Structure P
Amino acid sequence: MNDAAGRQALLRATIVVVAAGGLRALTYRAVASEAGVSHGLVRHHFGTRDQLIAEAMEFAIGESLAGSNMVEAVASFDDFAAGIESLAESDGEIQSFQYELLLEARRRPELGELAARHYNAYHDAIIAQLGRLGVNDPELADLIWFALDGIVFKQLVAPGDAAPALRRVRALVAQAAN
C-alpha cells in the first residue's frame, strides 16, 4: 500500500472509530486496529491526535461533498436538488464523525476552527451551486444549509421519511429560479 493510500485508510478508520464511540474512543491503537496496521504507523503519518482529527475532518468534508454532487457544476435545479437529497442520505459514518467533532468543539474551543471549516465548506458549496444556476440569494443558501443540516442530523438520530422536507426544499429552489 502506498503512502497516500495508507493515509486514506487511516483517515477512514478514524471516521469509523469516532462515529462508533465518539472522540473519547479515538486512540492510535483504535485507529490502527480498525485499519489493520500497527499503532506506530498512525503516529508516523499524523504526529498528534489533533492533527489526525483535523485531517480526518478535511477528508470527511471532501468525501461527503464529492458524494453529494455539490462540488461539481450542475446543469439544472433538479440536479442541484438531487445533490441536496443525496447529502441527506449520505454515508452515516462520515456524517456522524462530523457531528461528533462539532459537538466536541463546544467543549474544546481549539476545535472551533474545524467546526467553522465544516460549516463554511457546505455553505460555500450551496452558494456556488446556486450561483452557477443564476441564483444569488445568500438568505436562500442559509435556509437550505440550515434545513439540510437539520435533516441530516435527524436522519442519523431517528431515521425516517425525509421526503416531504426535501420536496419543500426542492420547491424553494425551483421558485428561486423563476
Structure Q
Amino acid sequence: MNVTTQMTPVNNGVNVEALISARDALTEMPAAAEFTWRAECEWLNGVHSRSTVKGFYGLGEEHQHAETFTFDADHPACFAAEDKGATPVEIVLSALASCLCAGVASVAQNRGIQLHSVVAKVEGDMSLYGILGIDPDVRNGFKGIRVAFDIDADASKDEIAAVVAQSQKRSAVFDIITNPGNVRVSVS
C-alpha cells in the first residue's frame, strides 16, 4: 500500500528564505550587520511628547522607512496629565510584545508551522515610589514583566512552546530589557 502525504504550504507572511539568505550574506560581511536605529522625540506640552522614526543605518548605508512613523506618549489623567498617548512604559511593553510576536511568526514559518492567531499579553509591575522620589531604594523601572501567549497553530503544545522559546532567545527587545547596554545621555 502506498501512502501519500500531501504537505500544505505554510504561510505566516514571513519570507524565511530571504532571512536565511541575509544571515548567510552577513556572515561573510560582518560590518554590514552593524545597524544604528534612530528615534527623535519632541516635547509638546506637559508630559505629552511625540517620537518620530524616519530612517536608520545598516548594510553599510542610510535607509529611509517607506513612511515616517510617529508615536505619542503621555500620562493618564490620574497623574494630572491629558492622556494623549500611551505612557512610555506601556510603549516598552508594546515593543516587547511586538518583537516576540514577530519572532513567533518567523520561527513558525521556518519550522513549517501554520499560525492561525498569536496574541501576547504583557504586564509589568512598578512602584511609583521610585519615580516620585518617595523611597530612593525603590527602582524606577519594572519590578517584573510577565508575557502570556495565546497561540492557535497547527502544532502541538510542545512545538508551540519551542517556537516561543526560540523567539525569546532571538528577540532584540527581550535582550534590551533583560540585559541592558550602556546608555549615554548628553545635552547640546
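Computed values, structure above
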read-out	value
At a computed 5.0 (distance in nm of label points 7 Å out along Cα→Cβ at positions 31 and 143), which of P, Q	Q
Computed 1.3 for distance in nm of label points 7 Å out along Cα→Cβ at positions 15 and 95 - originating structure among P, Q	P
Ranking P, Q by FRET efficiency 1/(1 + (r/R0)^6) of positions 47 and 79 (r between Cβ atoms, R0 = 35 Å, to 0.05), the structure that comes out highest	Q
Origin of the derived value 0.80 (FRET efficiency 1/(1 + (r/R0)^6) of positions 63 and 127 (r between Cβ atoms, R0 = 25 Å, to 0.05); candidates P, Q)	P
Value -10000, calculated as helix-only ellipticity at 222 nm (-39500 (n - 2.57) for each DSSP H run of 4 or more, over all residues; to 500), assigned to which of P, Q	Q
Among P, Q, which structure scores highest (criterion: mean count of other Cβ atoms within 10 Å over residues 103-110)	Q
Label whose coordinates, when relative contact order in percent (Cα under 8 Å, 6 or more apart) is calculated, return 17 (choices P, Q)	Q
Computed 19.8 for Kirkwood radius over Cα pairs in Å - originating structure among P, Q	Q
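Taken together, the values in this text are just the output of simple stated rules run on the coordinates, not laboratory data. It should be emphasised that the depicted structure is a prediction, and the values quoted were computed from it without experimental measurement. Cβ atoms are built from the backbone, for glycine too; each structure is taken alone.
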